[in-house]
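Colleague: Several structures are given next for inspection.
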Structure I
């Protein structure tokens, strides 16, 4: 009886042990790449209640390892926190039930912020809490550093040719990981076919379609660099046609010792077209154009279109107007006839084999007599057992005629200027642009000329074809002082600048451009000349030059002040040098003397007479006008008399010397200074009498 009770007690304890809830989650840490799709399994056992259990997933972020952030629940749609709500609603994060008591958490596209400690929790359905209701694991999200590159291209091959393709695979993952590399071939509308692969554990294996050819050595995969592998397929077959690409995967070993492909990428594809072997061939003759000019080069390309050309023998001959120029045998050594052999010896002509399929005839400098019909003939030859060659089929395209024209310039010239009318002393700036087709064999010379009012033509400056600058005879001295400047700013673009212009610079300016080329014997030959012109008018500085003296003071008595103004016309720019002198004739005197001068360089010079004026007189020239004002304070009998101003117009020459262009003398101003209370001749007390005397202007 006691034994029976012990056995029942043991069974009861065993049942209680079996009924203990146990939640198990996938072992971590797991390393997964950013942007990849991850699944984490979770299962529960030893539970009571319904067979379909619920699962709730949360995360503890590294930034707050004690704080639970709810992700998703199979029983409560409101379970996710806000940062996960949208991803759960969009299906980016979801739970897949595998069985009633096991499930997979899916995250479709891992983000860096998804790293952390995940907890799988199963709400209780037990009669009482007993066992574990949650389990945790760590997920590490690392950057996806896998790079798979292959040059995309289209290759046209012939049956039995060889194919070589390279693929570069690299990674920079800090964790220990392995790479696998596979090559595939895919035809339109068909699934890809594995060619050959290198597994993560370094096992080389061909796909079933290529297994036999790997055995014979026709399919290889070799490592040719630290990160580069090369696929080689020998003896191509028509069935090899399609798109070839390589695919690589980066593998990491999980804590449960299983290997997981963290990321998988494929390269861009190479389209391989394979033409079945055919003994037919065709020939075509190409040249860039049909019309040329003397001195231009021409290249004729005889193009052979055939299969397996390197394994066959062809010879070629060139003809001009049905006369043989040259021939090349299978050894590609050219043999030229006497006329063209001489030109070839001088480097004026070349006959060569550019590649297995292309033969070239090039004439470097055409002559008029090179006009005519050109052709090439290709003959297939067969090599006998004795090593001799016998001719088989021969083909030639249609004749290609070319026309060689005599030299004729095609340039055009355009001219610009800064102004059509300038004031003497301002700079003249011209631009000359040469447009259209002057080639690398052409050289330009440029001459600037002036045609004056008397229709006389003179050279201003010339730029020779060798870059030498030569001023014209009339401009040599002026150019030596920097008054004339010509420049080539870029090929075909020239400028002329004339500083400190004078009236004699007026007229029509021409830019004359001459195109030159070298003949066969090295002499320079003029092809042609073009020119453009522009008129320029220059207003003389002294045109309209006049001076007037005025005073706006209504009257002056003793100890009062008065102003006199000297007005110069026209209104000159500030850079035009004008000197102004105020002259004074005291009352009762017949002689004028210089009172004060405002010099051409802005200085002030006082006369040696009437020193009493200096302490009570000021002279001022406004920057915004040409007016010179004389102000006299504390008037007395000494200041009574006649005043006038004299203006001189100057020009600074290119050699820094000065030329006086003109001088003008104003009208007279008579100033009477009255004593207080006196009124001579019936005038009002304190009055100022102004007398304007005309006819005193003098011409330079």
Structure II
């Protein structure tokens, strides 16, 4: 197949039937060829592959100063006139090996550029080339065009010249695969729009066809060339059942932004894309350092034990919010530099995402790891000054790494440890502990099972009696909650109460217990039993609920129990922390509730609690009861009870376990006693036995 731009002169040359009929080199061939080319002042030649012989036209012989018959060898005169001998030799080899046509631009010794094109015109019965027609064209008339074409030909697989005014496309160099695919279109001088549409339809992946057609359209190129004289566009094609990546480059060769002529180059950039994808896969785009994939692969190659450190920045989003995303990215890069400069050469790290980093430190010394962390913390202080940003407060989780571990497992352990110090102000790092993990898993299980437990009444109410020590009469009880799991075993409140206080579930549990106690009071009333007050604990979280008083009053009314039989216990610490405690107490009192201050003396004790005049009963904590037997402790108890009673507040002693304690408390007029001396907490059936 001839190149379109040499088709016309070649066809005219073929008008000489003698030339067409020559199927092999024989005596008289040279004269026939010379005669056939006589009327054309062109550099033309015939090449006979079987004999490796070139017969130039007389014009070529005369102007190139070469023999009228040349053997195609590395030392032939034809090649010696060219600088790029190997390129021409490759062209002949391509023809010898069955390529139908070839075309390349080559430079001569006198710095002139030529386009040499060859096409096979006759074959033997085995389709081996017999006669090849060649054309040599000088292309020195447009230096800018030559420069652009030469540059593109060196780097691009296919290069075309486009006359925009006529939309005609003239190939300089064609990729064999493209030539085969667009064979029919290239037999004539195609129109640019038609050629591009056919090429895109046959090669580009479906998702990009429409976009590629628009990006390579003449309308878009005209707009692009108003801004700059070249434009490139990357796209994906289907090749051999897979995806390959290509780039089209368009160069305006006119001196004005108006588009009349351009050169287009197409190249396969799959290798470049692969390198880019690998770079993206392992290099963090913000810090320029390694990412998690790179960290993971590097760590898997390590045979030595060490420590994996997970690092976060506390409230890093503040920097983004105040200083902007650009400053935030700059800060992340600076943090990465601090990490790299603070660890040993054999250690390494990576940026995970956002403000999350990971570090590996070789060795078995925890002290060495701590030193690295302290160096990082110190370096980060300098960033704050340099970048003029809010304080950077890092926190770290550390776990031991051994080659038999999975990276994800180790990273999860480090993250777990890190989260334990996230909101701590006293320490910034923590080493991973397996026992801590078990505790967290147990807590998570309890949280997950909470709703089911409420629905299935797994929370039981136990009762710890209160007695009047003067006559040993049962005067009341405190409602305590126990959780009987699905396996029938009791879960200690010490395990779930602090957890539910932390996660907010305690509010639901408080209400559950209160409803159960109210319901039980009604049952006892209907059974004709003498009712005694059963106090119910409310957590500090429940107290902050705005309508807590009304809620509990409505529950009591709904169930049908007098609020005087369900007094409310509030810990001293919760009372002191609540700025609205006086108003809260007044509202409880106005709705018929009695208030007890629990755990008095457990650490928050002060005379101001007694003087609040918010509470009806003071419950003295076991920690003060244990002072009995000590002179100073006994005096403290005596004065506390005396002061409370003078203010009209009754007193209940908690955690009383011995007769000596009972005797002392009776002697100083303590109203009621609660503790193991009289009774441990009782389940409902056992407590029922105490009621008349």
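Read-outs: derived from the displayed coordinates by stated rules, not from any lab. These figures come from a predicted structure and were not determined experimentally. Cβ atoms are built from the backbone, for glycine too; each structure is taken alone.
Colleague: Identify which of structures I, II gives the largest calculated value of mean count of other Cβ atoms within 10 Å over residues 158-165.
Modeller: Numbers: I: 16.6; II: 19.8.
Of structures I, II, the maximum of mean count of other Cβ atoms within 10 Å over residues 158-165 occurs in II.
Colleague: I've got another one for you. Upon calculation of helix-only ellipticity at 222 nm (-39500 (n - 2.57) for each DSSP H run of 4 or more, over all residues; to 500) from the atomic coordinates, which of the structures I, II produces -1500?
Modeller: Value -1500 for helix-only ellipticity at 222 nm (-39500 (n - 2.57) for each DSSP H run of 4 or more, over all residues; to 500) corresponds to I out of I, II.
Colleague: Using mean projected area of the Cα convex hull in nm², single out the structure from I, II with the greatest value.
Modeller: Top value of mean projected area of the Cα convex hull in nm², among I, II, belongs to structure I.
Colleague: When P(r) over Cα pairs in 10 Å bins from 0, in percent, for residues 478-533 alone is calculated, the result is 20, 41, 28, 11, 0; to which of the structures I, II does this value belong?
Modeller: Numbers: I: 17, 37, 29, 14, 3; II: 20, 41, 28, 11, 0.
Among I, II, the structure yielding 20, 41, 28, 11, 0 for P(r) over Cα pairs in 10 Å bins from 0, in percent, for residues 478-533 alone is II.
Colleague: Here's something else I'd like to know. Comparing distance in nm of label points 7 Å out along Cα→Cβ at positions 126 and 342 across I, II, which structure shows the greatest value?
Modeller: I
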